[in-house]
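> Okay, got some structures for you below.
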Structure 1
Amino acid sequence: MDELHKRGHRILILTSKQENESDQPGEENIPYSVNRGLSSRVRARSIVDKLTRNPNMHYFGLFLTFMRELALDFRDLSRLESQIKSFQPDILYLGHITVFSRALMPFLAEVGVPLVYDEGGAGLIDCWQERGIWYKFVAMDFTRYSIVNFFQNFFCGLVNRLSANHLKRKWMWPQNFPVFFNSRLNMRNATAVGIPVHNAQVIHSGLDLNLFSFRLRQSLDVPLVIFLPGRIEPRKGQLDGVHLLLALREHGINAKMIIAGQEGDKNYYQKLLLEISAFQLDEQITILSMVDHKELAGFYHQADICFFPSYQQAGLSRIPLEAMACGCIIFSYGNEGSDEVIHNGSTGFIVAPQDFGEAVSKITELLASPGQVQEVSVRAREFTEGNFSMPVYVDKIEKLISDTVKPG
């Protein structure tokens, strides 16, 4: 949004308050309007939700949840309509909407303003499959029970009228709106579940190359420094980093590892600590809490290798791109869209999950071939400059928006 604003576009962000108010510092300095008037359904979880898990209070909890969601839907959709009328946008740019009302997409199906959806994970699939408590109620078939069926029809009609047609009597999906995915993996995932994405295209994420500056690798140093960033949880594969370091030690290669990331799974984090201790790698592995984005480049510059052992089958992680931009040699399993941005053997290396023998073999080869290290480092930077710079990315977004507002 910052880059689009710099190009003269008028922007209004409509979103929710963050759970931790300190996560949004300096917002008053943002040069465009940010309205945090929507409710986050993550924030809405409370004692009411706990009642639904109590066998004795389950149905009472469901009723309270239903009424709460209706009230929030009434309020949020009314606020959204009001903002659309006052701001008069040429386009509605959607992204990260899964925490908002599940009635949002049916509402937008009839709003009369062009839409574009920015899909960076599995949010579109979630909105398509999980339609919310109101539309679950609307879809229930009570035709065998005339009194219940009458009540359902009466109540649906009443809610529809009271909400000024914001809450529909039938779930619907906006037609023929353009969706752009940040990876081919995400697009395949969406089409596999039947989402109608006829105008879909892939626009890989952009990177601030001034922030992630280049440092040429003349060779791999010994001891090797391996950087493994990412939220600490099973799908990010930090335990595989421990096993890679163990395999390197068994082959006589001295190496150290820096694991940097927020604790996402307490049990997994404890298991990680136990494995490090069990293999006596406490002196070789450093675990840091989540690193500030502006400090990441320093870690990529410090490291010889960035190891990306993700098992996540959605999204496009920026970690491989950041490492490549900084000249740090990337080793990846190819998941989380990384096989779309790494040319194996040219701009980085893709190894089979948990094939530590293959990884050690390639690292051994690089240790003996400084020239190859330099070539991979330079090609990786050139590739990110040509394909993933922020100006290149924003050019593509701007064209998509322009084509949507003025078709043809």
Structure 2
Amino acid sequence: MRIRMVLSITLVFAIIFGLNGYIGWHGQVFLTNQLGSWFHPGIYWVVFWIVALSYLLAWAGSKVLPAGMKMVLKVVGSYWFALMQFGFLLLPLTDLAAGVLHLASVPAATFTPILGWIDVVIIVLVMIRGSYNARSPIVRKYEITIPKQAGDWEQLRIAVASDIHLGSIVGNRHLRKLVKHVNGLKPDLILLPGDVIDDDIRPFIRYDMGTTMRELQAPLGIYAVLGNHEYIGGHIPAFIEQMDKIGIRVLMDETVHIQDRLYLVGRKDKAAERTAEGRRALASLLEGTNLGQPIIVMDHQPYHLDKAEAAGADVMLSGHTHRGQISPNHLITRRLFELDWGYLKKGNLHAIVSSGFGTWGPPVRLGSRSEIIELIIHFKSNERKEE
């Protein structure tokens, strides 16, 4: 097992270094053409590798680097992740075009600057659009009916924001947009299905994000669950403490009976299965509940919809996938999950997966948007047919 892990890590680093070297070589060819004798390969490669490995440098030096330097490295490295993916997709096409032009006897001195500037313009435009998608959240509305009664409630309005990823990259500015949009919906209930923070709790505390988050308002309360990034960061007790201070209850394999009308189940993230405590099966969390009342489940990673439906859940709210965040990564998430984004009715279960409000790594989205879910649930008795 350890050998397999070492081989996997070695392969990942080989791919990262190989891809960066490929991108760096193209940069050298382009800059040599543009700058001529002014270009110094040695200086170029030193700067290039510092930029290319800045995220890893921030991670490796997390305990010794000053907070400001670590943040700069992380921000630069995050954007570089996006550039690396764009380069992986774009540069082979550039090489193909260069090969065709070479076969057509077009001088390299002619097509190299043209192809280079085309690449630069495309990458700049894509980065601008991707940054807009990431920083301009939308509200996506779903309206469903559950054939159960919830006391005298006819409907319930829920605001859902998954994958906020508060930290060095996503901070108070983006968080204020969340507060504005969510409070503008006037929700009865606010749910945060995991990855509220981006690994490290310290930026959340340092930049006093709790004060901003405290402005969220819902008469039935605000509830959250853990995502895989809370587990990766390893600051779960501190995270729960920070949430408690601002009136957000973190459910850890817990079921809450809200005003004796509906059940809210908050599951530990799937990452908990690798810990000593583990996580309980959903069926066990629903033992003793009145299955005749509506049951809403928050589970960060959208696995096992069939088990949620079999256990009696009416609604399952998830995130995690970001819908790939940067296209065409959605083709991968679509293969990994039965539902990687959007809405699916599976038996009596209404499953909703959000692309998330924040971003992991680069604050860039292509083929996805930063979103808040407005979920309106209508209740009615079992005797009436669903419209």
Structure 3
Amino acid sequence: MKITHINNTDLPGSRFNGHDLQLDMNQNGHEAYQIVAEKLGHDEHTISLLKSEEHTIRKLFMEFEERLSMHSLIYPYGRKIMELREFREADVVHYHLIHNYLISLFDFEEMTTQKPSVWTLHDPWAFTGHCVYPLGCDKWKSGCHSCPQLDTIFPMKYDKAFQMWEIKKEVYSKLDLDIVVASKFMYDLVKSSPLTSHFERVHLIPFGIKLDKYNSIESKNISRKQWNIPEDHFVIAFRADRSKFKGYSYILEMLDKLVPNRKVTILTVGESGLLNKYKSKYNIIDFDWITDDLHMTQFYAACDVFLMPSTAEAFGLMAIEAMASSRPIIVFPDTSLPEVTFAPECGIVVEKGDTTGFCNVINELMNNPRECERRGRLGRQLAEKNYSYDVYYQKLMDLYKEVSKRKKK
């Protein structure tokens, strides 16, 4: 088959944005490509949509839309994509994060009409008038009047969320495509939205990971020696990300309040230097974003517990990576994460804002290594059963065949 993935970029998020999929599809005898606006890698099947000088023009489009308080309406790149051979000859086109300054909604109908189309919804943006995550707001169910979150991602100077909601409603009413979501949490949102509830073909296909890459409990000491982490330390790992969606402020509150009875190492990935004020209390080892798979598996292997207190999450790939690494994970409710981590049997849920409860769970795990290991081993078993990359890959290939065959009738 000939499959083309469309996303704003290739390497950031490569595990879920189509980049790694097209690599494996090509290895398995298919002809697959990824079309992106920002190409950072060197893969020959990743097609750069823009020449170097065109990035300045794209930035002007971004600024213009922001001034007018609209989003994904004026970008001409959908037209340009339709002219590419990789689009014209594709059996199926798979869309990913199209709202990252890439495609005009007004071109989306024609694009999905020209080619059998699959659209993975990586977040709720598709059915809100503005925000990427509603964060407890239910106005997406009734038209997004008087948006309370104009300053979040894709900020609006003027409140035009209602107009954007209406534009999406009109565009989606004309679309004929298959939608993919990775969690029942997202599936239920899609079915609850007046914008997307009419779509009949919504497929729940959880992301999968290559489980053999992830280390077991026994590999912990090897990773710790590499980074000079003392054997008697309890290691807490998490993503250092100041985004309001990742719950970073709640982690800081917990670190302030925690009174450990063992020495603690804090291990982070994302943005280094954010925890300097804690160096007198904890041993801090922080990394910028890690793109090397081996380094990332060592990161998980070195920790005793992984924290993922996101306040908004459509799936949570790092959660299943931690599970595959046999590490217990702590999450917040009201996101996909309790579902994805099979809480409370495996994942541990702490109420949002309950800093005392957060500290108590950390201390309980610190004082009970057997419970850490029990939850870790269960996480690995659940990852093997539910998050196999081979199963994920095959489900997508089956969907592509079904979509392509249906369109040919």
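> Out of 1, 2, 3, which has the highest value for mean count of other Cβ atoms within 10 Å over residues 9-16?
When mean count of other Cβ atoms within 10 Å over residues 9-16 is calculated for 1, 2, 3, structure 3 comes out on top.
> Related question: From 1, 2, 3, which structure was FRET efficiency 1/(1 + (r/R0)^6) of positions 137 and 305 (r between Cβ atoms, R0 = 25 Å, to 0.05) = 0.00 calculated on?
1
No lab work stands behind these numbers, since they all come straight from the coordinates. Fair warning: this is a prediction, and the values are worked out from it, not measured in the lab. Cβ atoms are built from the backbone, for glycine too; each structure is taken alone.
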